[in-house]
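FYI, it's all coordinate maths here, none of it is from the lab. Model, not experiment: these values are computed from the prediction. Cβ atoms are built from the backbone, for glycine too; each structure is taken alone.
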Structure 1
Amino acid sequence: MQYFVSGIGTEVGKTVVSAILVEYLQADYWKPVQAGDLHHTDSMKIEAWISNEKTTIHPEGFRLNTPASPHYAAAVDGVHISLDDFELPATDNDLIVEGAGGLMVPLNEEDLMIDLMAKMGLPVILVSRNYLGSINHTLLSIEVLQKRNIPIAGIIFNGEKTPSTESVIEKWSGVPIIGNIPELETVNQASIKALVEKRQLRFP
């Protein structure tokens, strides 16, 4: 199985969810664009949080210095990002690919993150989080994916379980819910492993 993990916005927990998926599937991990935090990248976090010995963390496609939209961070570094620069890493293992920001984050002056997702051709796992406006943001994200004919594997809700919100999103979108990830007080190998051992994710 190979999936592209995206979110309804920034700071919704894509990396934590990616770590859980990587550990759950013992999959490889790849971050096409890392913008900022080069001393503590998402790849480094995944490596620190998982405990299986099968996963390979593949090098990022771009490592940019500024914590900003990839198009701006690339411009600051004097780098141009092109869709032609990206190819899925070669592996016989399952693979989790984690995007940067949400669907409509610019990669350059012509392409958005969703264009990279289309190029990769992987089903998307959409990470949602309950906050005021999250229903709207989740349904809009799903609609734009569907209009681009990008397959959606399902939704993972990250944070406190909110049945009323989740049921509305599932009803209006028709997209299956893969699982609910509770708020983790501490994110580390032990907490990720304990959550994975509950085997609560439901892949279509």
Structure 2
Amino acid sequence: MTRLFYDRHAARFFAVLMLAMVLVLSACGQKIWASDEAIAVARYQHGGAAELTLVTIMNYGTNRGDHTALFINGSERILFDPAGSWQLPQIPERNDVHFGMRPDAVASFYLSHVRPSHYAVVQRLVVAPEVAEQAKLLALQAGPVPPARCAAVTSRLLRDLPGLGSIKGTFFPQVLMRDFAQIAGVQSYELHHDDPEIYAKVQQVQRPL
């Protein structure tokens, strides 16, 4: 009787444990799918040249990258934030692709990541309009991205684009950042939380090229 009691409790515990594991795994790469109507309302044309902006969130303590994201500016400006946690209620998302990236939304993204523990390296590259559109399509096909794969997925996306085949596949944001820096025409900026002109610099890195 005692053994039966413990067996039942063990079975219940195992069932609860398995359910918890399923819930955790289901949260990884969770699908988010904004409606066509929400995206149509939010769409934002930034102007200027078509460009790719690689953002690497660097850790002061380890001198390593903790996150990779990619702004794509073509027929509209979007953010590919693979496995990212940034959100705004008014910004619709489809599987790690955020639409309607107006200046205030972009500023929110930067300032939510730039803090005493982290700074941002922003690398901008002018590309042909068709390259930006191809990047957008690849971003839409890539998500939702599981945790810890932001650099892996972004590096694969970039090296599939014309002229960026030299970028190597990597799981490390700082390695992707260094590879991207070798591409001719890349303009680089850094954003630090203690810079007295941080707000002005956030606006500067958004200005159309």
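What the table shows:
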| quantity | calculated |
| --- | --- |
| Top of 1, 2 by distance in nm of label points 7 Å out along Cα→Cβ at positions 51 and 171, largest first | 1 |
| Which entry (1, 2) yields the derived value 14.1, 41 for Rg and Dmax of the Cα atoms in Å, for residues 67-146 alone | 1 |
| Test item: distance in nm of label points 7 Å out along Cα→Cβ at positions 43 and 83 calculated as 2.4, pick one of 1, 2 | 1 |
| If helix-only ellipticity at 222 nm (-39500 (n - 2.57) for each DSSP H run of 4 or more, over all residues; to 500) is computed and equals -10000, the structure in 1, 2 | 1 |
| Entry that produces 36, 20, 18 once semi-axes √(5λ) of the Cα gyration tensor in Å is calculated, selected from 1, 2 | 2 |
